[in-house]
Structure formats: structure tokens, C-alpha cells
Structure P
Amino acid sequence: MQTQIQRNEAQLIAGVDEVGRGPLAGDVVAAAVILDPLKPIVGLTDSKKLTVKKRDELFGEIKQHALAWSVGRASVEEIDQINILNASLLAMKRAVESLSVVAEFALVDGNRCPDLLCPSEAIVKGDLTEPCISAASIIAKVTRDREMAILDQQYPGYGLAQHKGYPTKAHIAALQLQGVSPIHRRTFGPVKKILAIG
């Protein structure tokens, strides 16, 4: 039986992170990134700690210089069927499996790893300490934020471009006024409540 490779033996390490567990609307989006050690990217950190401008700059750099990067997702329907935790793990698994280069090891942000073909390690707050996870967090966040801006045009009135689907007062007020759209997560408390009233 082949022994599993250890992290310190791995050359091709994928950082994995997801964005969008908390929102009431839209897919949960994950990214996987294998950085090129010969092309270091300066300024990588948790995507939430960066300005929009800096995130966009790094997004371009990561896509240009990484050995491989990919995005995976789980749909609103899948979130409602299997719950947000399982949907997040599924999105991360899809991201890793979509990489054009096969990862030897995966570093996953958080306290749980998806079921991957390669060995993996979960690191709480890994997006602050592991550049490859930081890169994945940036790819996932920019991808999802841009998608929410597009969905804002398709489903106007909810303010999706501003709050990205998170349960702000304005978002909940818009839900009460306009009702639930096809991109809202029906199993999430505030949405469930409005559906129950309707």
C-alpha cells in the first residue's frame, strides 16, 4: 500500500478556501490555488483584510503567476438540500478536483477538510498564515463578489451588489418587501421566516 505523502515532502501544495457561508443568497464559492515558489506574490493575506482595489490587483497576479488555480461551487439548491457546511466542503472538493495540476497535498482554511484524493490538513485562520490559502481566499471572494454584482442586475431591489447577500437590515427589509427570489437560500432563518408568512 502506498503511504500518504507528508506536507513537508509535497512540492505541489494547494491552498483551499471558501466564501459565502453566511449570505442568504447566491452560491457558496471555493477556490484552490497552487502557488509557484519561483514567482512569489507579495501582499497575500486574508481577503477580508484587503481593500477591493488590492484584492482585484492580487486576483490578477494570482491568476497570472500561480502554477494552477480553479474555482468550485455549490448551488443554492445544493445548500438547501445538504446544508451549508456540507455544501462548503463540496465546493472545496470541486475546486481541488478542477485544478489543471494535480495537488500532492491540500491546506484547507477552517477546522474540517473535504474528502479529497490527496492528503490534507485543516488550518483555522489559515488564510492569515498560509500564502496559498490566502490566494485561494482572494480568488473565491473576488469571484463571488463579482457574481453578486451581476445577480444584483438580474434581481434588482435587494442590494446584492452592496451586501453580497449577507443578512443586513437592508437585505431583510428588501426581502420582506419584495419576497423571496430564486437565488435565496430557503433553509436560512430569515428567508424561511418570510416564506412561512407568505
Structure Q
Amino acid sequence: MRIAALALAALSAGALAADPPGSRRANKALALCEREADSADERRALLARGLALAEQAVAADDGDAKAHFAVVCNLGKEMELRGASVVNLISLRRLRREIDRTLELAPDYADALLAKGALLWDLPRLLGGDREEGERFMRAALEVDPDYLGAHLTLAKALADRGDHEMARAEAERALALAKRKADARAAEDAKALVARLAN
């Protein structure tokens, strides 16, 4: 789930016009998902707290799209930390249900569109992966927010992954320009490295 993990790591920093407002618990759960940690153990603890809060928010209001997405974010990053395991196969079904429920409630939620696209791209066909559909969802996230830096980077990496270097480089260059404009040093380094790799 490399591309999917990259998408979850690149969540947009601010709320978009199309983002659902979410409950206090849902927003706190997402903040925990996005928080940096000094160690893997601390990261696991943050994600466990975030997932518990997200589940409470969903239980309080099943119509809270941001609460469902907070489950996606915390569960997805928890799965990334666990690596390949039988538990992850079980969690994958839940992750897909939560992404689908999020988009059912908020079809223009760019973070959820990107997460679904990255997941479909990354999964083997045997587990429901579909790269064509995955790319469509990534591009849908960019239709909602053309300046979504994380979506440009994720799409660039996906295109590079399939060997479409010309299109990947164009996306990486867009991401680099955006990262510079937004003064996002980490994303700029990531995009610059991708542009350089694709130039060879």
C-alpha cells in the first residue's frame, strides 16, 4: 500500500470549500492522524487514540463524513505501520467501507477522493485494485481542488510507477511549483527528487 500510504501522508493542510465541517471529535481524530511523532511507538499510540475518537464520532453521528474519513486516516496509517499481515486483510475491508461511506456522504471531499484513488491504484486486482479507476479518483480530487499539492504528488508518483514518465514529470513539476508557492519545503524536496529521477 505504498501509494495509498503516500496519499494519507499528504493530506491537505487546510479545509477546502467542499470539505464537510465534521464534529469536534472527528476534527480532533484527524488532527491526531496528521500529528508527527518521534518514534513508532508514539505514532501507534496517537493513531490508536485517533481511531478510538473517530469511532466515537461515527457512533454519535453516522452522517458525519469527516468522522468516517478520520477512521480511514487513522486505520490506514495504522495498517502501514503493521506492514503485511492477516490483520491488514481484515482491516482492508473496513477501510474500503469507510472510504465509500465518506464519499457517499461527501462526494466532493478531495482528501477522500485521493485516498480512494490511491488505494485502488495500489491494491492488486485480486483484492479489488483498479489502476484506471484509481487514476480517475486522483484526478477527481484535483478537479475539486486544482491546487491540492498532495494530489499532484500522489498522481505523479502513480504515473511514474506505471512508467508514464512524461506525464509523471509534468505532474511533479506542477507539484514543485505549488510547493514553492506554499513554502512547503518537505513537499518541494519530494517533488524535486521526483523531477530529477524522471529526467534520467
Structure R
Amino acid sequence: MIKLYGTPMSRASRCLWMLEELGVKYENVPTQVVGDTHKPDYLKLNPNGHIPTLDDEGTIVWESLAINLHLARKYGKGKLWPDSETEQSQAIQWSFWAMTEVEPPLMEVLLNRAFLPEAQRNEAAAKAGEVKLQKPAAVLDAHLKGREWVVGSRFTVADLNVDCVLGWATTLGKLSFPQYPNLSRWLETCGKRPALARVFKR
């Protein structure tokens, strides 16, 4: 059986969402960042000492968006894995984009508005991250003009991977994007996925 190490209140939520979308059987092995990830048995799976880690019947994959691409490619044909090679490449492109263009400035916001203890937060740093987020937000908003989904004509791993990064802006960073109507509409649609709701009802 597929095993996913991590907890819903971590980057593992991205992979739990994918597994729920796919409807495959899996076991979520509760693994905490503090206390579990540096144990010898876990380091054999992921020498980086991070979560999540996927054990797909002996195939070990780490890095949350890479896990999602693996799962979509293996189990999501005709569903979350795009049909054409061109769209598959675009899904990979947008997944990398979410990590390189969106997550760094977003983490500045999240650290200073959600993750750090109150006494260590810096609202000026959060606002600086918010400003930096405007560029990738504008890029995605322009891309979504006249289209419902990031790649192709249905919800795919591209949407899931981008939303599971950028969606933190609205849920944890207390941000909204009213100046980007295409992006706002897309974020709202992705956020209503039943599979996503199931992750946090566990």
C-alpha cells in the first residue's frame, strides 16, 4: 500500500490532497517535523530529514510537488495527469514555477504572519513579501484569462500543485487578490474541491 509520511498541517497536505483526488488506497503515517524526521529509520527514507516522504510500494519519492507529479503520472491518467506531452510538460513547468516564483516571497509573508511566534514577527518583512508576490500573481492572472484551468480543459496536477502553494496566501497569509479577478476566481474554485476538504477533516 502507498504510505505518505507527514501531517495535514504541513507540506504533506499537498500530497494528501492529491491522494484524495486520485481515490487510491493509502496510509498516512503521522510524522512530525520535530521529533520524528531525524530518527534513523526515517532518515533511511529521506536523508534530508524533511516531510513529506512517499513510499509507493518501495519507490521512495520526496519533495511534495515531485510526489504529486509522480502520483498523477502513475495513477491519474485521464484525470489529473494531462493527456498530451505538451500539456504534461506545461504541468511540470507550472509546478516548478510555483516553487521558484511563488513560494519564496510567500514564505516571507507566512513566517511573519502565521508561523513565527508573535514576538519574532516582522510586519514590514511580511509586507515586502506581499509586494514581491504581485509579479507572479499578475503572471498567473494573465495566463488564466479566458481559461478555466492552468493546463488543458480540466483540473489537473498543474492546478493542484500551483494552488497548494499559492492557496496558503489566502488561508494563512490573510491575503486576497481583488486586483487579479482571474486568479481570484481560480483560487476560489480550487479551494472548493471536496478532496481538499477531506484532507482537513481527517
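General observations
- Source structure of the calculated read-out (helix-only ellipticity at 222 nm (-39500 (n - 2.57) for each DSSP H run of 4 or more, over all residues; to 500), -13000) within P, Q, R: P.
- When semi-axes √(5λ) of the Cα gyration tensor in Å, for residues 37-92 alone is computed for each of P, Q, R, the one that comes out at 21, 14, 8 is Q.
No value in this document is a laboratory result; all are computed from the given coordinates. From a predicted model like this one, the values you see are computed outputs, not experimental measurements.
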